[in-house]
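**Student:** Input: structures, listed below.
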Structure P
Amino acid sequence: MKTIAELKASKSIIFECVSGSRAYGLATANSDTDIRGVFISPKEKFYSLDYIGQINNETNDIVYYELRKFIELLSKNNPNILELLNVPEDCVHFKDPIFEQIKIDYFLSKLCKNTFANYAYTQIRKARGLNKKIVNPVEKNRKSVLDFCYVRDGKQSMRLSKYLEVKKLKAEYCGLVKIPHMKDCYNLFYSESNGYQGIARKNANEVCVSSVPKEEQPIVLLYFNLDGYSSYCKKYKEYWTWVEKRNKERYANNVSHGKNYDSKNMMHTFRLLHMAKEIAEEGFVNVRRKDREHLLRIKNGDFEYKDLVREAEKIKEELEVFYDQSDLIEKPDLDKANELLASIREEFYKN
């Protein structure tokens, strides 16, 4: 039982619902439909080496958690999992009576102050990451090793390519010999007849060295900025992988509002922070959002990024006070969680 089709055929699902933006009441015309659920692994699978804690599709739009993993995540006050115990009734596809035994009161605790806030700040980092990508795009034409090579020319440095151009030299006739005790520094020799290896082979990630006769004299000292080149390669790969995989409609929306940040991530930042505050004050997880209009304004890019970050930091500081005054339990009772897990599984197998 490794696929969603096999899971459904096994009749092991005890809960299934719509989650995400449609459950929050924040869905727009282009929003995906996220499905979440809980299943109990068949007895022979649970006691075997084939135990599986989660089954999902490739895009993670559809995810089912095995009962043990579900209870474990509840015990950690995972925001996405706690929400499943309070999704609106119109989002519930199926709920076995056995699932009703899992009460949110058993798990909702002061841990939420950190789990919701930390998750919220993850969204801020994602939004800031997009900001950097929009403001500092990486050119498609990839730089080479030679672009990170410099030579000492008198009292100053000069890019190798410029030096070769000025001196009317060709890179393929250059030979490099590493200088001991000087990191990434090389003596550069030049000869059209000695068969030197050149500066770097095509698509190489390092310069190449040559065998040079002892009597030859270097024409200049070369420095290869290896750290700078490695950092550039990492940035190049991250950027163009992001370009390839990004949601084009979502990106177009982020560019159109001109604020240079991922407004959807920022919307979820404030949803999570507001939910954390409500949990402390009301002892309840409000999934369907009453602050829908304000959250959608954030998604539409109506606010400046720096103002949103400032407001988020203010709310996070306020959470300290709200949770200090809250009547919530300090953390879930793991003994009770284990008893609940065992009793539900035993009852399911018996029936």
Structure Q
Amino acid sequence: MNPVRVLVVDDSATMRGLISASLADDPGIEVIGQASDPLEARQAIKALNPDVMTLDVEMPKMDGLEFLEKVMRLRPFPVVMVSSLTARGATATIRAMELGAVDCIGKPSIDHPNSFDDLPARVRAAAGARLQRPSLGRPGAVDELATYKPDGRIVAIGASTGGVEALISVIAGYPENCPPTVMTVHMPSPFTRSFARRLDGLTDAHVAEAEDGAPIEVGRVYLAPGSLTHLEVAGGAHPRCRLNSDEQVNGHRPSVDVMFDSTAKAFGSRAVGVILTGMGRDGAAGLLSMRRAGASTLGQNEASSVVYGMPKVAFEIGAVERQLAIGDMRAGILKLTSSGKS
């Protein structure tokens, strides 16, 4: 198999060197070029025809987002954003994912010195990604929302690579009285904080990063804080979010398996599990636990997945009751959690 050919774009020579060195440790990846700004990158793309590009957000001569938008319009191919772990960098990175970037990773910092550990794996996953814009919903979705009445079930959603666009597709059309929903996506902090704010602005429901002890209620969506804690749910008369800083599971913290397993134990058949696009197998075993506990389970289908990894494994082990295209996922979730016409 030919190595993944990568172009590294960053205005810092030091950062270009760090990225290149991290990728060079993987025999399945070849760094074929570097560029210090979008103008150099444009020429390198034409001359080298890379499989994947790593791209910084803030660069001279042309903003990284402006450059990404041009690339996706004129010569679309997989892009992994490499951004500073700041509020400004996180907000820009979420926007980049909406524009078509496949994945994001934070630059090393004092608090996150090993953030490049999984960069090679993310680049390899990006190389096999499908570049597509998911539909935000099928015709008739507005009419469905107008008659939606929750039946008390909780929804748990897991995603990884390609998950930003997928989750936007699902949550953007959520009604104000949406089913209580917990979500885990493989994304570093503070990207999850910015992503939660972005989702909150796209829906009538309330979306926020989960806090330990937060009551799980109708009309609210809780996103696991990135790179810091696992998100679990506790049942009983007053269901609540639980955060813990236990070791990584499947190489991730937060882990989708941890969230799904806790949902299976706390809610059993009173839950719906959903696994979306992403590399690896995190969430597959947990979703199977949910199905065995009586929960309804949905998986994103191959055709609409950016990376058909997590949902594929879940489907193959029997964890997925039904596969849906991402454009139909929101309607599928609301149908399963609806008590009927109000």
Structure R
Amino acid sequence: MERFKSEVLLYIYNRLFEGKIVRKNDVEDKFNISERTFYRYIEDIKKFLEKPDGELVGEEIIADRAKGGYILKGKHERNLNEKEVLAISKVLLESRGFVKMELKDMLDKLLENCISEDKDNIKRIIGNELVNYVSPQHSKKLLDKLWQISNAIKEQKILSIGYFKMGTDGKLQEEVSQRNVYPLGLLFSEYYFYLIAYIEGKSYEYPTIYRVDRIKDLIITDKKYKVDYSKRFQDGEFRKLIQFMQTGELERVKFRFTGRSIEAVLDRLPNAKVIKEKQGEYIVEAKLFGKGIKMWLLSQGDSVEVIGSDKLREEIVESIEKMKNLYI
């Protein structure tokens, strides 16, 4: 009898611990016990959790009428539910930042730790996307490298890296460039992860950007670097200034926008401001790195007209003329 009781208690406890719903009728039918016995077992587990040395101190078993059973309250508040897991899975799939094997492992673990009675439904929703998922062309696993870089940033340790540069023919050069860098941050943009870093011994005003998948022979050295707190790198602020991970000179840009969604423009350019609006025409100002914003402006076709600076306007006109000549 004691062995049977332990089996039922463990079953109920494990379901609660995993964040699942314990329904009275399900337990009664599975173990052929009475309603009275079920409630007594629930009380036994409640008493165990209330003990100071209980494994889940602070957790509380509650009857959730909406879910039709008992849940471990703290577990449901802290663990991801099916809606959250679905949203995260969709973002990961759309980002195409990881090779298929790494992505599948992450999605499997997300589902394993999900609070849901119907995990198979989530698998069906994302299953077709995963089957047809196309890994990035570099085909490299990145999780370990991203973790190493993150630790180096946290500990302010100098990184020794080999880096494959892009050649003029659009292909990676075979020769590896060796350098020591001060790692400042990690960013993700348009399918790739980037290391933001200063090169040791160089005095550039702005940091250099390295695609993580092109880094070879990553070594965290024992040497440390110092950064004044007032000049520390702020990932969020840097991201506002950059487009397509292209730097160049920091410029103030003004343009007229007549496209369909000014909201999309302001989402794309987080530090942009609408300074004038009239009948679907918007005058927008922003402070951005020149190379990246030029690429974005050209991508908007006749929805955008650059008003300032004069230098940027001339560069845009020159680029449009070259594009025109390709079709003549």
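Any read-out appearing in this document is the output of simple, stated calculations on the displayed coordinates, not a laboratory observation. Since the structure is predicted, the reported quantities are computational estimates derived from the model, not experimental observations.
**Student:** For which of the structures P, Q, R does the calculation of relative contact order in percent (Cα under 8 Å, 6 or more apart) return 21? If you can, show how the numbers build up before the last one.
**Tutor:** Numbers: P: 21; Q: 14; R: 10.
Structure P accounts for this read-out.
**Student:** Can you tell which of P, Q, R yields 1.08 when Rg/Rh (Cα atoms, Kirkwood Rh), for residues 71-214 alone is derived from it?
**Tutor:** Of the options listed, only R reproduces it.
**Student:** Further question on the same structure: The value 87, 58, 42 for Cα extents along the principal axes in Å was derived from one model only; which of P, Q, R is it?
**Tutor:** This figure was derived from R.
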